[in-house]
1. For which of P, Q does log10 I(q)/I(0) by the Debye sum over Cα atoms at q = 0.08 Å⁻¹, calculated from the coordinates, equal -0.54?
2. If distance in nm of label points 7 Å out along Cα→Cβ at positions 24 and 224 is computed to be 2.3, which of P, Q is the source?
3. Of structures P, Q, which gives 45, 22, 14 when semi-axes √(5λ) of the Cα gyration tensor in Å, for residues 208-415 alone is computed from the coordinates?
4. A value of 12 was derived for relative contact order in percent (Cα under 8 Å, 6 or more apart); which structure in P, Q was it taken from?
5. Quick check: -14500 is what I get for helix-only ellipticity at 222 nm (-39500 (n - 2.57) for each DSSP H run of 4 or more, over all residues; to 500), calculated from one of P, Q. Which structure matches?
6. Upon calculation of FRET efficiency 1/(1 + (r/R0)^6) of positions 120 and 368 (r between Cβ atoms, R0 = 25 Å, to 0.05) from the atomic coordinates, which of the structures P, Q produces 0.05?
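Just so it is clear, none of the values below were taken in a lab; they were calculated from the coordinates. All values derive from a computational prediction rather than experimental measurement. Cβ atoms are built from the backbone, for glycine too; each structure is taken alone.
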Structure P
Amino acid sequence: MAVAVFVALMSRLVSLGLYPLTDPTEGRYADISRRLAATGDWITPWIEQGVPFWGKPPLSFWMTASSLQLLGDSVFAARLPHFVAGLVILWIIYDLFKRLDLAKAGMFAVAITASSCIFYVSSGTVMTDIALALGCTLAMRGFWLAVHGPIEHRHRECYLAFVGLAIGLLAKGPVAVVLCLIPIGAWTLYTRRLMFVLTALPWVRGLLLLLVIVLPWYVLAEMKTPGFIEYFIVGEHWQRYLQKGWSGDLYGKGHGRPLGFIWLLALAAMMPWSILLPLLAWWTRRAKREPIQMQHQTLSIYFAFWGLFLLIFFSLSNNVLIAYVLPAVAPLSCLAAVWLVRCHAEQIVRRTLVSGVLFTTLLGLGAVGIIALTDEHKKISTEALVEKWTREAKANEPLYFYRWIPQSTKFYTQGTARLFKTIPDIETAIGSGQALFIALHENEIRAMPEALFAQLSNPEQFGRFTLYEANKPKP
């Protein structure tokens, strides 16, 4: 099983640079990180020149920008720190079980987590959710060991829990505190350990550590671009959570879904385990099981509170994405591992786990192969379009778009792509005799005057965009 997990992780690592940044999410976050690295402004992420990005805290941008500075502006460099974050989550899971003398369960949990489709994809995708999952995993692991670990290590583990909360606050915001502290509180009340938890752990010093890590950035961000706190806390957290199709999003649009839709997303995100684990329960229904020990029972309840609360919490929100499931993957995988380790049918359990890991690996490699070897890469990114422009353009022959520039274009052109806001702007530029390239979306082509196309040449289609040349000198 360890070999299968290793192959899966290495295949994901190798695949990081084999397909382009996808639009809009990866292109947006990669370009914000590129701007951060280029300007040296580590306080305010900028989505455009003079336009701050208030939608997310900076941790994932810091991760990506640091990698870009170290390795250069490449797709592999942009994705690598998010892959590393995924590895750290897997290590935290295994280390937790190992410290509880449950190494076999730890290996099961790592296998299920690593090969859950949402985790496999997100570990190497330029976005903020894997950093949030890392913070939540560290915080929840730290709390458990602060309560159940060796006495001499409990204060250290409590401080690590607060570091995890700080990571979550810098990765996604106050939602990290909600996703961690409410399950912790529920478990504490359920097990009637409230007084012990309140008196035995260094809450005041832990909170001070949290504030020292997090507060400076939030203060500096508000001072530099006033209005950030109101938009981020009230808009991105409160209004996005409560309002279906929230219209106040400055950088996109709300994702209106029926209440409870997160559960369907969770079934898809946890594939293949949302199918294989029920099948495994059926196949092993007659197998003997170890009597559940108090340690297993208490730990299972903790994992259940941790993983299921996220799904319950987002069941009340209309604005949900499949990536929101990511912080719940580790605890739900751990819950399944504690159940599986008690089953005496170990051979079928291991075969099923290996099969699931290999399924996700082959599915991932197949998807990358299809994207890289067919025209699919032209549909998800403008990398091929920009490569064509870079290859064909002479000096001072800019690349233009009409009305909006795709996010991936900004990254691949290092922010040099230009914008026509109106059709007369296009006509004026072409009429001046300036040699240029212009990319038009299929919806925008219909709006162009026919006379304009008479002045454009050498059209080449890249997904939904067609790249044209204007006033190019003949060879």
Structure Q
Amino acid sequence: MANDTPTTKANVLVVDDEEDHAQVMCEALTRQGHKCDVTYNLAEAKSKLDRKPYDVVVTDLMMDGRKDGLEVLAASKHQNPPPPVILVTAHGDIPTAVKAMNEGAHSFIEKPLDLEYFRAQVSRAAERAALQKQNQALQEQVVDLSGGFEGMIGQSQAMQRVVQTARQVAPSDIPVLILGENGTGKELVARAIHAHSKRRKGRLVAMNCAGFAPTILEDELFGHVRGAFTDARTDREGRFEHADGGTLFMDEIGNVPVSQQAKLLRIIESGEFERIGSSRTQRANVRIVTATNANLADLVTQGRFRQDLLFRLNTIEVRLPPLRERQEDIIPIAYRRLAGLAAKYGRRIEGFDDGALQVLRGYSWPGNVRELGNVIERAVLMTRGAAITATDLRLDMQVSAAPSIEAMSLEDAERLLIRTALRRAEGNVNAAAEALGLSRSAMYRRLEKLGIRTDGL
């Protein structure tokens, strides 16, 4: 039977003033592979909880005529993380047990005990405790990484190089060109550089050059004077003036028309410019940080980008790797986003279950960090459970990059193949087994061996 071989073994504290009843519960759990400590009163239970961490606590609600089970529940909350608490109660005490669940108890079981149901409840509580510990460990890993560089999370070597370069160039005024695919976090790097520069008390002005028509872009950059063109009823400062004393971040720099690149080169070299419609030369003391997902060298060859401007912009080049090339950063980033979004929307979410973690690691992330953030936000809003599942993520694993399979162990690859077949079969185990060329019994053996649950698909 599945209940005789739980996937998660737990350290369980059993509390019951009826010694025979306590021993029966302990023996039932020990046969499953759990380790049990038994106590027969509240004082002993508190003492054990003070000295030793437990994965699950099972306690009788009524002991010595008092509701000491509630005191055991309260004492268990001092452990970190608090273990799930299962209350054993007589039928007449169900209202109190329901109240206890509102105060954080995991579940309650009525007497007389159905031992099979009891073991199943403890196994589920043990799985929850294991999930809590796993999520806590990963969250602590994110806390360790948060001491990095202005929210730039990355334990991969590629991201460590990015952080090191950004730290080194931040104190200077040297132009920086940030290269990377859409969604890799180019603006985040620019903000980190500004925050650690001597200009940090000045403004960081960000603009996307691809978002403006050529004539409007010139006005955005340099501003205009009254009467410069129709509807120019007042003087208007441009982005360079607005960023004076600070940093101007120009994303999608490859979209600046060739006709305006000479003016851009001039202000970078001399700090001088004129507003549209004016002959008065002005100055702006601005540091330039630019970014693009285009190959500027190719644009130079095509005559669409000035080579001298490229030389000025890429004095220091920072290359941001796509998320699929730094898979070890995916889970820490996901936890950071989850923590922020759960707080934003007032949701209590413990983390990700094993299936969700597998999907997060296996997906190719064509939209990079931006896509990951959007997926987590949607999951936070849509999940109904205490942890985000693979179903909540709503990612099609068919678009996973092939190299991620090569990096998997044989067991992980088999798990991914079976999960994919089950999703395509909409959770129908028989149909998935047929698609994989397995018998029904062989499929169930693999599900049990790999810890795959069909209710989360």
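1. P
2. Working: P: 2.3; Q: 8.8.
Computed on structure P.
3. Details: P: 42, 29, 17; Q: 45, 22, 14.
This figure was derived from Q.
4. Q
5. The read-out was computed on structure Q.
6. Numbers: P: 1.00; Q: 0.05.
This figure was derived from Q.
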